[in-house]
Structure I
Amino acid sequence: MTEPVAAAVESLRLVDHHVHGAARGDLDAEGFAAGLSESPFPAPPGTSQLDSQVGFAVRRWCAPVLGLPPHADAPTYLQRRRELGADEVARRFLAASGIGCFLVETGYRADEILSPAEMARSATTPAHPASAEEVVRLESVAEDVAATAPDASCFAEAFAAALGKRVQGAVGLKSVIAYRHGLDFDPEPPDAGEVRRAAGQWLRDGGRLTDPVLLRHLLWAGVEHGLPLQFHVGFGDTDLTMHRCDPSKMTGFLRRVQDRGVPIMLLHCYPYHRTAGYLAAVFPHVYFDVGLAVNYSGARSAAVIAESLEVAPFAKVLFSSDAWGPPELHHLGALLWRRAMTALLGEWVESGDWSQADALRVAELIGAGNARRVYRLEER
């Protein structure tokens, strides 16, 4: 009874609705290990960042893609990567992922990773073409504007013009206000005077954008474009304060924008993925994924995915790898998602709780259909 479920999940051309580019150049041992951790600090003496769920998953599931046996040791694995070279490694993993469309957020260290067009070329096979679309990070646009040294009184206008240019051809916007301030921000849009004063202070002080008034201004400027608006939630590096990344803290903003027709996309969400599922269940414009957590939970990823499917309507859950850097993460995110969905849906069909037809439909919705609908990919 479960074989059709397994075959259908395996054959899905996934839409990765939140992802970054694969590493552009060769990675040494240190760079590769760093790419598999959200921590900027080295592992304890005598150990490696590969001594983790994600590290073990890479050695188990990614080694065969490079022509190595499962569980190849780290030195052998790294030597094989060097022999093949960055371009071939990226091509193998992106093609093996079975991802048919990447929605690439380009605002983080873009010079070190493949562009959306390069991602699509690397993932294309003779049997299956791949595509890629851009998601624009609001804070990066603002920092580009600041680099032109505008007068504070002109900042809002300059940002609006720059964002208007960047969204042409883009399918979505993203905010990292969770990193720069927290999700416990004032849900009301700031007035022009507040924006002018905050811009003056930021332009004098320099540095990256962390002012909560300006961060709110970016959000509301983004809302005006009507595109899906992504938010980093939960799991991340030491730059964020975890308890301020609980998505329930932005409930006021969710209420405030509910009638604006803007889909709110909650990304990653672990360990708040159950909270995100609740928000997706009660608000018509809220969607979520567990992207980053799938790779980092490795052999436990099926448990995380199962928890994400407890209360959320299945039309509100999306697939994401949130991979950045090592292309193993693009492949692994898809592979672990497929394994988890096959096991979970198969179990529910086998027990009689779900029909086979419902299982097949839900797999397609989460793997691709929801993203195509929300980001209007069929219109492109």
Structure II
Amino acid sequence: MSGDGPLSGLLVADFSRIVAGPYCTMLLGDLGAEVIKVESPAGDDTRTFKPPVRDEESTYYLAVNRNKRSVALDLADKGDLVLARRLAHRADVLVHNFKPGTTERYDLGYEQVAAANPGLVYCAISGFGTRGGAALPGYDLLIQAASGMMAMTGEADGAPLRTGISAIDVMTGLHAAVAVLAALNHRTATGHGQLLEIDLLSSALSSMINQSSAWVAGGVVPQRMGNEHPSLFPYGPLPTADRELIVVAGNDRQYRTLCDVLGRPDLAADPRFASVGLRNDHRDELRPELEAVLATRGADEWAGLLTRAGLPCGPINDVRRGVETATRLGLEPVVDVEGVPMVRNPVTYSLTPPRYRHRPPALDNAGESIRAWLASEVSAKEPLDA
């Protein structure tokens, strides 16, 4: 296997498609794992998610599929199915997001594969789990609706809205990657693999943190509040003389700093606004006082004054300006992966940095060499040549 990194030497059989699974396996690939992306002859659905494109390739597909090599296998074809099973038997990690019950029909279920490969870490991603929701298809938008995320996203008097990204898919992919790493650590200690099951709905409920806790622990159903925070004020966009500015006063000290910069120390001394809870209760009285002062200067001028005072604040950027901001701050957000600009892995390692070895693969780009390797009678852990 090629490359280095903390997961170098591990083989990941990636039977997943769209976002959650591919994002998980891309992160593993960034850390050095050899990832074989198994696709149907039609390819991953996201190859068709256009526009936008780069050189006729979907930028959606490109976003979550670097550091992989593709082989097209038709599981309905007996010969291809034999190769798919061989891959599963040789892998250290297998990730899929087939509907529950599908892999068992192909003798690719966990119990079936683990009988021949007991050290396998097998990660199965579904929409609604393997019990009452096993037959339900899982898509990010559907889970946002089912989980309550949409119901609390949008203006108070407006319609429920989805987030601007496939947030639940991404969070599920992150949870899956953490689970795989934990299971690999357990395997190192014990020699045993295991089955990992993660569903999008459970991942959504966990990732909604304070909002799901509001109901589970407090009996409160969160409602849409637009850009307002249910527990903090000011914490969001406020109008200035020219455009809105994000202003954060997450504690009493920050609020006092805000009042000092605005030249309104009386607002800090006002007993109605003396604590986080009181400011939250009296936000409708505090808001016009803050807006009146902010209206005297533009957003950039206020941002400079508030930032120098140590208060979190900033403009509302589009994605282009977001990347430019990260670049200006020295975060180097973009990497070139064999000619494809991509957003880098967000973690910086002092000793084992992520490696960007392969651009997102064309469909079946390594099919010939992978099929030959799988067809050969080599040892199960014989490496696949680069």
Structure III
Amino acid sequence: MIFSFFLIFAGAAALATLALYFRQPLLIAYIVLGMAVGPFGTHWVENTHLLTEIAEIGIIFLLFLLGLDMQPKSLVSTLKKSSLVTIASSVLFALMGFLLVVNLGYPTREAIVIGLCLMFSSTIIGIKLLPTTVLHHKHAGELMVGILLVQDFIAILVLLILGSMASGLDAINLIRPLIALPILAALAWGAVRYIVLPLLMRFDRFQEYIFLLALGWCLGVGEAAEVMGLSYEIGAFIAGITLASSPISQFIALNLKPLRDFFLILFFFTLGARLNLNLLDEVWLSALLLAGMILTVKPILFRFLLHRFSESNHLAWDVGFRLGQISEFSLLIAFIALESNLISDRASVLLQTTAILTFAVSSYIIVLNFQNPIAIKDELRRD
């Protein structure tokens, strides 16, 4: 593990340096490094399953930080505005993906799974490349968070359905998240009010204690959510929301950002490392067509739907391009479907290749054309 970490972070530092010199997004450097030294490259890093589990912590912290920056009243208002757009776009993306994949010669069952995977956009790309001032204080940030959250709820339902298909659909497993969500939110709110906040107020002089309590709270609620049939990510977001009203929430957010970035580097590395390069010959053309459709249609469709629901044309295009890729949840759905024998290795590699292509090209589009923290042009760089 120590040698793997050495390769990942020393290699990432070297490739990131080259990427900055040649004005390329850093995310691409991490993915290329994973492809180069992973089990399908030089074989220097073999245990990608363990690294994948570790890297998931980065997504958990990302959702926790999102929750810390959003007041509960603002969240309710945002979800009301974004639900119709998200549901309509999800249905259309799934249908278009299904039709394209069927016409590419894939079986109907695999086409359904791939179509479902196209419904979602990347939380990491969308939020990491959004300026902090936009995320915290502007309508665009609230709108994006609302869309991504509704997509996360839909993704959880899809995961539950796929997970139970091997033994037949279980209605209880499908209803459980709808019951568990408000229960978890109520318990978390009560725990914050009567336990966490009093502790923070009593020991607010000890920064190390605040850091530890925040980590424990985030991962504790995440674990509770997983046990209740939701997900670590949803639990972490609830943990953040319940702390958002605390005056110390921004201090916690600032201290957790470096830790989040540490794990997100691992996430993008493992994304590249898990790509089976031996099957690329069979899927490269299909992946190009699928990625091309996503990168073209998603921004246009989001723009149309958002503009239709009273958003300005400029804002609709901005949000559309920032959400113009597929999601980390898409990869998770692909892995679960593969383990359940719902899709073949070829279909799984098609989804992984499509994800990498859309992550890469979408990152280029955002970095070169919209305000973001790692923009190449000075006039677009906003922290």
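Here are some notes:
- Of the structures I, II, III, the one that -11000 was derived from, the read-out being helix-only ellipticity at 222 nm (-39500 (n - 2.57) for each DSSP H run of 4 or more, over all residues; to 500): II
- Structure from which 15.2 was derived, mean count of other Cβ atoms within 10 Å over residues 261-268, options I, II, III: II
Laboratory data are not the source of any read-out in this text; all were calculated from the coordinates shown. Not measured: the values here are computed from a predicted model. Cβ atoms are built from the backbone, for glycine too; each structure is taken alone.
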